[in-house]
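Next up, some structures in structure tokens.
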Structure P
Amino acid sequence: MAGAGGAPTEYQVKAVFVYNFSRFVAWPAATFASANQPFVIGILGADPFGSHLAEAVQGEHVDAHPLVVRHFTNVADIGQCQILFIDRSAAANLDGILAKLDHRSTLTVTDVQGASLRGVMIQFETLDRRIRLRINPNSARAAGLTISAPLLQLAQIDRTEQ
């Protein structure tokens, strides 16, 4: 999974993070209609991951749910989706996207700066060439999601009123 020169690229690292969020976040029991319904990681807007996210989840499961990656061009196309990465290309409508996802158990993730303060649940931030996390636990809780303590300990915590 290394880029030229052996070091992983920014989006290779972010792809692994997104995959691992499926292990460190708990969704409500009613999230899945059936025991083998896919666990969907969606990408809204342009796909900055290339093949890296699909490679990270290939053959993987969350409980009995096979992990799949789906691409969406607009928020109206999003059906069942447990994790949604909002690309910078879709960020101009960030508030509208979050409003349309309100009351859905969808973990929102982006690398748009300041997004965690606007209600996105997990925001990637690059500091000193290292990827850091900013987490808004209030937004996650409002969606019925529980972020594990180990993941919260890795992050800067941002809070917004819900």
Structure Q
Amino acid sequence: MTLFWPLPNGATGLSPLAERLAQDHRLVTSQPNEPFVLVGQSDGAAAALALARQSGEACVALILMAPVLPTLPAGDAVPDVPTLLLLGMNDTRVPPGSAAALCAALPRAHPILIYGAGHALDVERVDAVASVMRDFIARGDKFIVRDESDVLYP
């Protein structure tokens, strides 16, 4: 799968997390001409939401890491794709308590709280975040639920 991960303003290279994911997936920093999973991080989350919505079927899923959103999206601004919502338990900028409001605004969101991480998930907990992202990329909406049942651990 192709991961489209636009570089944040002022960034000069890929984060350790992006480098790790590039081992398993094609990672690009400009919009590809094939189906992709879009990654929006921190202040880039609002732009990622808009781009996911505008891209139509090309964007097959969205990953938002510590999303800083001036306002929560509503109605037509919400992309209809599986969305992974990653929040650090020690994040003071986007506290884990914001997960409920974010999930209410993004009905296809799957919230995951990352222990031992603050706002910089891409450098603080690389292995944990990469593992969750790989699973989500592989399974989309079913990544937290087994295929046979909606029970997590029977």
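We did not get these values from a lab; they are worked out from the coordinates using the rules stated. These numbers were taken from a predicted model, which means no experiment stands behind them. Cβ atoms are built from the backbone, for glycine too; each structure is taken alone.
Quick notes on this one:
- Given 1.7 for distance in nm of label points 7 Å out along Cα→Cβ at positions 20 and 44, calculated: source structure among P, Q: Q
- For mean count of other Cβ atoms within 10 Å over residues 36-43 computed as 23.0, the structure of P, Q it came from: Q
- Of the structures P, Q, the one that 3, 16, 25, 24, 20, 10, 2 was derived from, the read-out being P(r) over Cα pairs in 5 Å bins from 0, in percent, for residues 68-139 alone: Q
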